[in-house]
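Structures are listed in the sections that come next.
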Structure 1
Amino acid sequence: MSNQVEQSGSSTANETSLRALVRVTFEKESIILRRYWFNTVGGIGATYVMFLLIFFGGRTVTPTLVTENLTGIIVGFFIWTMSWSSFQTSAQTLSREARWGTLEQTYMSPFGLFTVISTRITVQLSYTLVIGHIMLLFMMIPTGTWVWIDPLSVVPLAVVTMLSATGLGYAFGGLALVYKRVSSIFMIVQVLLLGAISSPATLFTNLLPLAWGTDLIVVVISQGTSLWQLPLTDLGGVSAVTIGYLVVGYGVFGYAMKVTKRRGIMGHY
């Protein structure tokens with residue numbers, strides 16, 4: 001009986017500590033967003049200007065093509081910006097911790113490095129979703145195209161789609177632990193993610209990150225289809241692809257952790 005009471009008390013304490021970790025992480029991210037508001041606003045503004053250049057430039061060159069695919073362009077850009085932020089968050093968090101000299105302290109925390117980093121990534125992705133939906137509203141204003149967004153259908157698909165990019169971020173974050181400076185590769189990944197989103201739906205391209213989920217989101221928004229009306233094969237397929245990227249990404253991250261510990265370079269930059 002006493003063992004059961006002790007185990008129950010320990011479990012309750014762990015849940016309370018985990019809630020405290022999530023709360024503190026939310027507070028930290030909100031403070032960073034407010035304190036460095038110029039960087040936050042600048043990033044959002046730069047992304048919006050990029051969309052305007054794509055929209056008005058494309059309408060000037062090929063007006064018919066842009067008009068016919070306007071919904072897909074808006075949704076594709078929406079997914080690309082959020083997924084790129086998802087990739088950057090998971091990849092750069094580790095390298096930033098190493099650069100700040102706090103990675104070893106994070107590793108020695110009672111929760112472990114993976115739990116702490118995953119909590120930070122989850123919190124940052126929550127902010128990304130909110131900012132992304134605000135951006136989506138502003139993207140619809142200059143285009144004159146208004147689409148109905150069912151949050152019960154779009155948000156789950158957007159999260160699943162973003163998680164595939166998060167898996168890539170874990171892998172590249174692991175590489176950043178070993179090789180320290182890998183930011184030059186990030187630009188290549190940015191272009192590859194954009195290519196995956198804009199590629200036509202085939203058996204091969206559906207295996208790429210973002211591709212399958214983006215197609216489903218376009219169907220939900222353009223046709224007014226609910227999440228539960230989508231074929232189970234599509235829902236199961238996109239979930240399997242996302243899980244695959246998460247598993248591979250975490251595997252690379254775990255192996256990189258072993259390498260950095262063996263070489264004694266975790267806190268070095």
Structure 2
Amino acid sequence: MGARSKTVRKVGAVDKALAILFVLAQNSQDWGVSELARALHESPSVVHSLLRTLYERGVVDQNPATRKYYLGLGAVEIGQAALKRLAVLEQGREPLRALAHTVGECAYLMVRAQRSVVLIDRADPPVGAHVAMQVGMTSPLHAGATSKALMAFLPPEEIAAYLQEGPLEAAGPRTVTDPDTLLRDLAQIRADGFAYTEEEVHDGLAAVAAPIFNHTGRVVAGVGVAGLIERVRGRKYEIAQAVRATARSISQYLGAPRSG
């Protein structure tokens with residue numbers, strides 16, 4: 001995740017500690033001091049010192065057998081406190097479950113976190129295969145149906161700024177990494193009112209998603225459905241209708257204008 005503003009003066013130790021936490025959050029494996037130091041282009045001594053401070057605070061924990069670090073319960077507590085402040089999570093809970101039951105596939109809710117999106121809630125159908133997408137999972141803003149459904153309705157200057165910050169990295173076998181192709185995709189999503197992708201983040205999965213707007217008319221989240229390609233592709237428009245209806249319902253709960 002990027003900084004909120006490049007004009008804000010950073011506090012070095014805080015910035016480095018947060019960088020460690022973001023690496024631990026976005027990668028599920030345990031991390032050793034040297035591994036983290038290489039990933040962050042920082043000295044092992046500095047990383048070790050920061051990790052010990054975070055460990056004492058309970059924000060990271062350590063595997064006693066490997067001496068490697070992972071997120072601790074303190075980080076969970078912070079994350080849960082942040083989630084409680086998201087009105088879209090509360091208002092979207094029941095519509096999300098209804099969507100999963102209606103289409104018979106996994107439904108999920110995502111919000112933006114700078115250059116990424118974070119899965120904040122999911123609902124499974126009563127029967128059928130469940131996809132391996134868990135709460136807390138992140139993906140780039142340009143990859144996947146829900147990410148792109150959200151990105152498509154951002155102000156043009158925010159989209160331009162995102163594209164200028166660096167190359168588009170692949171998150172899956174069919175992630176769009178060409179900026180011009182991505183812009184065409186986003187234009188099509190705005191025209192259709194929903195996004196459809198295949199294998200942009202996860203092998204073998206297709207997804208359909210639509211944007212959610214708040215009381216100011218600004219896009220704040222996305223709701224989507226994911227399942228095996230062979231189950232979703234032929235039902236794309238049927239699922240899209242249900243997803244768009246769910247997105248409108250949640251948007252209305254948030255006070256969005258009728259046109260949103």
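All of the numbers you see were taken from the coordinates with simple rules; none came from a lab. Here the structure is a predicted model, which means the values were calculated and not measured. Cβ atoms are built from the backbone, for glycine too; each structure is taken alone.
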ask   = For structures 1, 2, which has the highest computed value of relative contact order in percent (Cα under 8 Å, 6 or more apart)?
value = 1
request  = Name the one structure among 1, 2 that helix-only ellipticity at 222 nm (-39500 (n - 2.57) for each DSSP H run of 4 or more, over all residues; to 500) of -14000 was derived from.
outcome  = 2
message = Using Kirkwood radius over Cα pairs in Å, for residues 46-197 alone for the comparison, can you identify which of 1, 2 gives the largest number?
response = 2
remark   = Taking percent of Cα pairs over 31 Å apart for each of 1, 2, the highest value is that of structure 1
Structures 1, 2, by FRET efficiency 1/(1 + (r/R0)^6) of positions 30 and 62 (r between Cβ atoms, R0 = 35 Å, to 0.05): label with the highest value = 2
